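Colleague: Just below sit the structures, each encoded as C-alpha cells.
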Structure 1
Amino acid sequence: MDKEGVIKFELLYTPAPPLPGDRSRAIRHWHQRCHALGLIGRDKARYGGYAYGNISQRHEEGFLISGTQTGGKPMLAPEDICLVTAWDIDHNQVRARGPVRPSSESLSHAMLYQLDPAIGFVIHVHDPSIWLHAHDLGLPTTLAEIAYGTPAMADAVEQCYRQAGLNGSGVIAMGGHEDGILAFGVEPDQAGELLLDCHHRAQAVA
C-alpha cells in the first residue's frame, strides 16, 4: 500500500485567509464525530504514522475540504479548511487557495462533485470493519490495484457510482486504499448518517 497523506497531483496553491467559520461548520462537526470513532485521525501504528481522513462540502466556487494532514486534530478550526476552485482530473491537477493545502484525496472528492450536481458533501474515512466487509455490505468497490489520490482512482470512483446506479448519495469502498471509504450525500447529515449506518452494520458482521 502507498503511504497515506502524500499529495500526488500537481497543486496550484495560493495562500489566503480562511473563509468565515459558518461556511465550514458542517465539515468541522462531522470531522469531530468521525475522529471520536477513530474513522479520522492519526495513529503512529497505522499508515506509517500519517494522519488519515478528510471531509469536503460543495461551494459556489468549487468545494471546501479539510487540509492535508489535519486528520489527527480532534477538532478543526476554519484555518484547517481550504477552497478547491478548479481541477483537471485527466491532467492530475488541482487549484486551491486558503490557509492550508488541500487533502491528498481531493481528486476523488472532485470526481463525485463533478459526477452529480446533487452531491453536496463527501466524507473520506478509514474504517477497517467496513473495508473488510464491503462485499457483505453490498458496497461498490474500486479495484485493489488502483492507488489513492490519482486520476485512476477518480475514474474508478466514477465507474462504481455509475455501475451501482447511485443517485446523489451512497458509500464506496476503495479497494486499493487500505481501509479507505467514501460516503457522500446531498446534505451533510445524509452523508454522515450513511457512513455511521455502514460502520455499525460492519461491526455487527465482524
Structure 2
Amino acid sequence: MSHTVSIIDDDPAVLDALTMLMQSHGLTVARFESAQAFLEAGQQPGCVVSDVRMPEMTGIELLRNMKQDGDDRPVILITGHGDIEMAVHAIKLGAREFIEKPFDNAKLLDCVVDALEATSTTQLESQERKELADRFALLTERQRETMRCLIRGMANKQIAAELGISPRTVEIHRTWVMNKMAAKTLADLVRMGLALGLR
C-alpha cells in the first residue's frame, strides 16, 4: 500500500517547496491550501505535514477535528517562532512533532519517514489484532475457556480440574484451539492471548 504525505499550507510557495522536497525523495504527496480542504478529501494512509497558523482553521483545530473523526494519522506541525506555546499544546493533543521555521529539510524528511514507518507498523498491528479477534470469535465458549487456561500456563490435568472435564476432552479442545487460532506452538498461543488482552 502506498502511503501519502498530505501537506497543508495556505502559502503556495511553501506548499510548492514542501511538495518538491517530498517528491524528490520518492514520496507520494497530496497538497491542500487549507485544513478544511484536507478534511473534505477523505482519509489516505500516511502522515500529515501542516502549518500551525492558517486562516479559517489552525493546525490545532485540525488536530481536534482529526481526533473526532477517528483519524490517527501522525501529524507533523511546521511552526513560526511565536507559535511554540501553541505547538506544545498541539503535542499534548497528539501531534507527533513540531518543526520551527525556517526548517531544516533533512530534519523534516527524517520526521516524515519516521511517521510513515510508525503508521505502517500501527496499521499492521491493528490488522493483525483484528485477524486474531476474528479467529478467537470462531472458538466455542469451552475452547475460549481452555485457551485462557493455557495462556495462564496450566497443564491439561489442571485445566480438566478447573473446567470439570476429562484430560482427554481438554486435549481435544486444545487441538481445536491451536488449529483455529493458527498457533504453531504454545508460545505462539500465549503471544496471541496477550495481544488479545486475555488473562
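Colleague: Compare distance in nm of label points 7 Å out along Cα→Cβ at positions 15 and 111 across structures 1, 2 and report the one with the greatest value. The partial results should precede the final answer.
Modeller: On the way: 1: 3.3; 2: 2.0.
Answer by largest value of distance in nm of label points 7 Å out along Cα→Cβ at positions 15 and 111: 1.
Colleague: Follow-up question, since we're still on this one. Which one of 1, 2 has mean count of other Cβ atoms within 10 Å over residues 23-30, as calculated from the coordinates, equal to 13.1? Don't jump to the answer; show the numbers that get you there.
Modeller: Working: 1: 19.6; 2: 13.1.
Label of the originating structure: 2.
Colleague: Who wins on distance in nm of label points 7 Å out along Cα→Cβ at positions 87 and 191 among 1, 2, i.e. which is largest?
Modeller: Values: 1: 1.1; 2: 3.9.
Largest calculated value belongs to 2.
Colleague: Shifting gears a bit: With relative contact order in percent (Cα under 8 Å, 6 or more apart) coming out at 21, pick the structure among 1, 2 it was computed from.
Modeller: This value belongs to structure 1.
Colleague: A value of -8500 was computed for helix-only ellipticity at 222 nm (-39500 (n - 2.57) for each DSSP H run of 4 or more, over all residues; to 500); which of 1, 2 is the source structure?
Modeller: Details: 1: -8500; 2: -18000.
Clearly, the read-out refers to 1.
Colleague: Of the structures 1, 2, report the one carrying the highest value of FRET efficiency 1/(1 + (r/R0)^6) of positions 39 and 167 (r between Cβ atoms, R0 = 35 Å, to 0.05).
Modeller: Details: 1: 0.90; 2: 0.05.
By FRET efficiency 1/(1 + (r/R0)^6) of positions 39 and 167 (r between Cβ atoms, R0 = 35 Å, to 0.05), the leading structure of 1, 2 is 1.
Colleague: Further question on the same structure: Given -0.51, -0.77 as the derived value for log10 I(q)/I(0) by the Debye sum over Cα atoms at q = 0.09, 0.14 Å⁻¹, which of the supplied structures 1, 2 does it correspond to? Numbers along the way, then the final one.
Modeller: Details: 1: -0.28, -0.72; 2: -0.51, -0.77.
The read-out was computed on structure 2.
Colleague: Work out the source of 4.1 here, i.e. which of 1, 2 gives that when mean projected area of the Cα convex hull in nm², for residues 31-94 alone is computed. Can you show the working numbers first?
Modeller: Working: 1: 5.2; 2: 4.1.
It traces back to 2.
Read the figures in this text as sums done on the coordinates, not as results from a lab. Note that this is a predicted model, so its numbers are computed, not measured. Cβ atoms are built from the backbone, for glycine too; each structure is taken alone.
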